[in-house]
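Rule-based calculations on the coordinates, nothing more; no lab input. Every value quoted in this text rests on a predicted model; they were computed, and no experiment measured them. Cβ atoms are built from the backbone, for glycine too; each structure is taken alone.
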Structure I
């Protein structure tokens, strides 16, 4: 898996660079031995999770203590959602990151998901980069938190 595209909302890359260099961040999520289609989403997420944990990122960070709503990783006020599930979960990720931003728990959000081709290899109606990018552009005035959307491909 490698980064093949990205979409930046509200200068997200500049904010991220203040917290963690993008090149360092990219080394965590670019895993050459993983491929969409051959490896299932659960396995991909477990390998990526190990890589985040090795770099000191907290995982399964709760949005609100009284719920089970979580984001995947957080460090240095950067919140990360790694979405390999149903397209509906993309919108939940946006809301969770925006909530953490409004509560000043994060300064920037990152959503990582497959490109359209790789998404189709996972199954029907899976989250994908092009769809999230297009819809974030439509609703850009709603989201105040800087967010970086990253597309992964084989």
Structure II
């Protein structure tokens, strides 16, 4: 079985939490692949803390605190923790490119884990980094895809025959 190395951005989890129709949610399909073991997610203390806090707050706001806890538990149980030594927050060029300093911690995890994919619904910051044609981004000679949930699901269906 193929196990793809990914880093999930918090926006994927928020999308799964807020969905009105779970059967049609692309973010929930990504979480199902994680649960099945098709994906191996990577995270750091900082990214997991952000996910936990954000899901708790939004879960309360949308009236779905149990669903928020269930999503976080899934993430917590299916994430390999890494401790990034390279901190791109210190790289002014990267920090400026991202546009939102809080998102840089996900790049730290991608680089440390050598993940092949960064999945995000954050089209104003992280998704904007990638090359428009190849959907890839380069961090110190580590090339990886930055994709939304829909792009990723299409990509793996075509490339790996997974759904």
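Brief remarks on what is shown
- Parent structure of the calculated result -12000, given that helix-only ellipticity at 222 nm (-39500 (n - 2.57) for each DSSP H run of 4 or more, over all residues; to 500) is the read-out and I, II the choices: I
- Source structure of the calculated read-out (mean count of other Cβ atoms within 10 Å over residues 53-60, 12.8) within I, II: I.
- Source structure of the calculated read-out (FRET efficiency 1/(1 + (r/R0)^6) of positions 69 and 141 (r between Cβ atoms, R0 = 41 Å, to 0.05), 0.95) within I, II: I.
- Structures I, II, by volume of the Cα convex hull per residue in Å³: label with the highest value: II
- Each of I, II could give relative contact order in percent (Cα under 8 Å, 6 or more apart), but the derived value 26 comes from II.
- Origin of the derived value 25.1 (mean count of other Cβ atoms within 10 Å over residues 5-12; candidates I, II): II
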